[in-house]
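Asker: Given below, in the form of structure tokens, are the structures.
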Structure P
Amino acid sequence: MRRATDHIQALLRAGLLAMLVIGGPIATAYAGHAAYVSAARAARAQAMAWHRVPALILRVGPVATLWQRPDTTGPATLSVRWTTPQGASRTGEIPGRADAAPGSRTAVWIDKAGQLTTRPLSRTDVFERVIETVAVTAAALILLLSAISWAASLVLDRHRLAHWEAEWLAVEPQWTGRR
């Protein structure tokens, strides 16, 4: 006693599953490739534009975290001074370890203007971005297809209930004797 809407729903779910099985690998491969190209291009640009220079540690400020109190083994904010390629002296703060000694040297990354920056993207960073993109793409596809299935089920259920109500209104007077 399956209705036409039941067949439509079964076909729709089969189609959505096929889209996931066939389209999922295609979408994630495309997104992963695009992320790889973008991240690799950014890594090359950063490696060419940013420089590692020595810096003098001026001050160490331990950072309190949720799992430990400030001490000499945890994270810290280091106040450092470095010289730009143009010869100007600059100061700034970088993350570091609390056991760093003021007066000692460390290395910092700077851009062409001599401003502090992070280290350039490494191969590991590039691959992490690819993995994140693939995971997000797969999750987004699953959520999208699930939302389509849910919305279609909602519409078909409303249609089935309306059809059932119309049939009941036709049959109910015969059963109960009401008109």
Structure Q
Amino acid sequence: MALTEHITTAEQLLHSPDLGRCELVRGELVMMSPAGFEHGRILVRITRPLAEFVEQQRLGVVTGAETGFHIGRDPDTVRAPDVAFLRAARVPAEPERGFFPGAPDLAVEVLSPEDRASEVLAKVRQWLDAGTETVWVADPATETVSVYRSPTRAEVLGEGEVLGGGELLPGFRVLVSEIFAR
């Protein structure tokens, strides 16, 4: 097993499978605790309708948590959103053995109770700066989903409102209340 203080590149991270859940942010390894039960439940409530829609419409691929996206170099950054979507034109013809080289078209983050607002906003900014078109941030505490297409402005959707796919996923719709339903 590699010593964590010596992991500063995407290549080193890729070849260190015993680390557990982590990301590489500007050459620094960030260890992450396993997600809690509520986080996982909400994650599936977003992933299931999204994946079914994408498959039915043949729009591309939906990936789950732990999928690494190599979004920065020198120093390297590898982030893993809770859910991601890649348009069909960007899906590699051959299976990728490593991290995806670039950002997803859609990144979805589900907040955990210990997440700090400043850190979440920094992650949203990283996704958008790397080329992600849209970032959804689901907040179980407020039962809202914030839709970012710009790092400075979010559309916040709550109970009774519909989370839509916009131009990225035309026709995709899910009630925000369904995401947080118990």
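FYI, it's all coordinate maths here, none of it is from the lab. Predicted, not measured: the structure shown is a model, and the values here were computed from it. Cβ atoms are built from the backbone, for glycine too; each structure is taken alone.
Asker: Given that Rg and Dmax of the Cα atoms in Å, derived from a single structure, equals 31.0, 101, which label among P, Q identifies that structure?
Answerer: Details: P: 31.0, 101; Q: 16.1, 49.
So the calculation was done on P.
Asker: Another question, then. Can you rank P, Q by distance in nm of label points 7 Å out along Cα→Cβ at positions 88 and 152 and just name the one with the largest value?
Answerer: With respect to distance in nm of label points 7 Å out along Cα→Cβ at positions 88 and 152, the highest-scoring structure among P, Q is P.
Asker: Where does the value -0.46, -0.83, -0.92 come from, among P, Q, when log10 I(q)/I(0) by the Debye sum over Cα atoms at q = 0.13, 0.19, 0.21 Å⁻¹, for residues 56-127 alone is the thing being computed?
Answerer: Value -0.46, -0.83, -0.92 for log10 I(q)/I(0) by the Debye sum over Cα atoms at q = 0.13, 0.19, 0.21 Å⁻¹, for residues 56-127 alone corresponds to P out of P, Q.
Asker: Relative contact order in percent (Cα under 8 Å, 6 or more apart) computed as 16: which structure among P, Q?
Answerer: Structure of origin is Q.
Asker: Which structure, out of P, Q, was helix-only ellipticity at 222 nm (-39500 (n - 2.57) for each DSSP H run of 4 or more, over all residues; to 500) derived from, given a value of -7500? Each step should come with its number before you reach the end.
Answerer: Working: P: -19500; Q: -7500.
Going through each structure in turn, the value belongs to Q.
Asker: Continuing with the same structure: Quick one: distance in nm of label points 7 Å out along Cα→Cβ at positions 112 and 136 came out at 2.8 when computed from one of P, Q, so which one is it?
Answerer: Details: P: 2.8; Q: 2.1.
Source structure: P.
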